[in-house]
Structure P
Amino acid sequence: MPVPARVPPGAVGRVAPVQRGLHVPNFGPYGSARAVAALAAAAERAGWDGVFLWDHVVRKEGDLEVVDPWIALAAAAVVTERVRLGPLVTPLPRRRPWNVAKAAVSLDHLSGGRAVLGVGIGVSRGPEFPAFGEETDTRRRGDMLDEGLAIVRGAWSGEPVSASGAHYRLAGVRFLPTPLQPGGIPIWAATETVRGRPVRRAATLDGVFPIGIAPADLAALFEELGPGRVAGGRFDVVVVSAEAQGEADASAWETAGATWWLRQLPWQASFDEAMSLVTRGPA
């Protein structure tokens, strides 16, 4: 199965085309594995480069149908051959890191080497953490994310993994198989700021997913990431726009240095409306 190459970000004015994907809620009209699979198949036919799924268990908006993202992504992998697939993002602090490591490898093998793992600390607003007795302190969740990432990356090495941190413990466990992708599964880290710990974390991984910033803010983000990371050849800058924002917005992000531009599908719309948008394809 052909796998889209990862395009490293360049300076402002870069000429390499930005890849275009879909950012899909895992609830509402997309709250079933069959719906996500149908949408992914349509996206591939229409020329999109990736389909990335949210990871929520409940929503503050009320009672909605919610699908497990890994089950839905597996269904999408079976009906596609080209698009990249992954959760964007999974809150690693509310999942066991070894389970995430295994799920990501399973998706990588099932998809023929097209998996991506997006990670973050999770959304503090709403019931998702307090309703389940999960950690609500953002700093502690950041610590859990860093510990969890070390375990995930260690699990993918094929070597025994040990951990004795404040949040997770492992005693020399080996995880097989290893990822199908020769360089490993790309990990993209979310950030809601252009500076600080989330950006420094992303700089140690394979990409950054800035949320709630403008194209003009990417210069400051690149500065915080450091020139070595941005020019290293294996790093993605992934941005998302609402459904109403189109080609002009994508072009602005591309010029600023983004490597992926994602169109966010509206969870308030019907599935038919969303499918109509997907089948029109990227501009």
Structure Q
Amino acid sequence: MLRIGVDLGGTKIEAIALDGAGCVLARERIATPQNDYMATVMAVAGLVERIEQSLGDRARVGVGTPGALSAVTGCIKNANSTCLNGRPLLRDLQSVLRREIRLANDANCFAVSEATDGSARGAGTVFGVILGTGVGGGLVIHGRVLSGANAIAGEWGHNPLADEEPGSPCYCGRTGCVETWLSGPGMAADHRRHGGEAIDAATISARAEAGDVACEASFQRYADRLSRALASVINIVDPEVIVLGGGLSSMARLYTEVPARWGRHVFSDQVSTRLLPPLHGDSSGVRGAAWLWPMEDGE
């Protein structure tokens, strides 16, 4: 069965077609129309239709989007692409494409991808983490994403981080959220607060590797905060695997530093949870959107 996944981002929309084995048959990327909801709907539909025409087949379609569907209104909520908020994106896409569409938060799609045929393949419980300009998460149990009663399962980025000062204001209206500490901008802001230069997280990591003392101190504070934040997830969900995604997931030392620290915060005599990098990297979101339609018998 042909599957098309669409990753609807703030600056780009990417679509990918997968066969039943997960092989890429087609891929296309376009710029996201800015602040124009209906143009965005038609852009997504146009991508799907062009790929179907090129392959000569009709597909099952999954879409990864910022935010989530409100269980009350059926409209998008919590999206940083604000033109989507309050809009019936799923209903409109289904109307234009004339079929059932499956839609999920982009972090959920990342988790689905890595649980299906990525780093966490074969694991029963997988927590997928996004560490980028924001902090998100998705939970997959036995191959299926958990949305939750309020469509916010996995949103660990908007919990407070324990053992910290009140922290910075978050766009969600709260103060000191995990996201304000563990996002790329959060790491850069922490570096500046401790007297460092105005540089981004990637530069901090690179300079730390090269022996810069101030940058190494910032990296160590980041690793300690990440270990505490993930320990709280382990205490609640107890996943077999945690996969990191987003730009900060490329910091290779996190995969040894964080598990070495999180044990002191986990309510267990041993922590068997594995912390892994993503197999599919930047492609995980769009692949996961396609895998919102799980494999069936015979595929």
Structure R
Amino acid sequence: MQKWRRKQNAVYLAFIIPALLFFCTFFLYPFIKSLWLSLTDAYGYNPRQHFIGLKNYAEVLKNPGFLNSLKVTLLYTAFVTVVANLIALGLSFLLDGNVRFKKIFRAVFFLPNLMSLIIVSFIWVFLYGSVYRSFVDWLRIPEDFWISWLGNRKMALISMGITAVWQCAGYYMLIYIAGLQNIGRELVEAAQMDGAGTWAVIRYIKFPGLIPVIGMNSVLLITAGFKTFDIPMAMTSGGPAGATTTIALQIYNTGFRSNRTGYATAQAVILFLMISCLTGLLYRFQGRGEEKG
């Protein structure tokens, strides 16, 4: 019996060790190395590094550029999270029922998610630029009333958010549709037999059943929003005047344009801690909500 258990444990280890080595090599070691770099004055490819303690972190928290990027990231994430959830919810309710060609519509709405964010960004830069100018010129609207989608500080961030929502809403729509299909059809049929209309079914049966899914999608959208890099890089390069510089883009500029590797790593560690704490809080509140439900 003991020999059989030893053989079984050996088989388990044979499966675990490769994954453990992969985890240590490509995650744990780089993470520990990053923590060390954030405590040094590492500069570009200079092999000389000196331990400076928490000076990088103190500078990050006092840096107006980083604080501005934090504000931009929070606004962008809030906009995308709210709008993408609302649109994905609405589309899921529309395409969950007996709608003709609903599979085709689902595929069409999901299609932007299959595209690279860089390509999506270039498409929307073209729409905000040449296409928009041609359209308003065709309508003979005076130039004084034209909207500078990417040249105005406020509109640039909203334009980025619209691009992100267009790209990701179809993906979260499919998650909501999967959640709707897990709601018992007998509940919906019983409510309809009792005289409940479409809005009542959505409000009292379908929407409460989707609360855990809403929480999960919100976590995914928030974490993606905090890490966003492709869209601001391709659409505005952080402009105008830093109005669309997210934390990820700020880290990139610090590390690869200013070559302050240690300082950029400290910013990345702070971003990691922020995402971890925020995700933990969201999951905790979601768990409490499920328990109360």
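Read the figures in this text as sums done on the coordinates, not as results from a lab. Keep in mind the model is a prediction, meaning the values are calculated, not measured.
Here mean projected area of the Cα convex hull in nm², for residues 185-264 alone was derived from just one of the structures P, Q, R, and that gives 8.3; the source is R. Upon calculation of percent of Cα pairs over 15 Å apart, for residues 105-192 alone from the atomic coordinates, which of the structures P, Q, R produces 65? Attributed to the structure labelled P. Tell me which structure, out of P, Q, R, gives 33, 21, 18 once semi-axes √(5λ) of the Cα gyration tensor in Å is calculated. Answer by label: Q.
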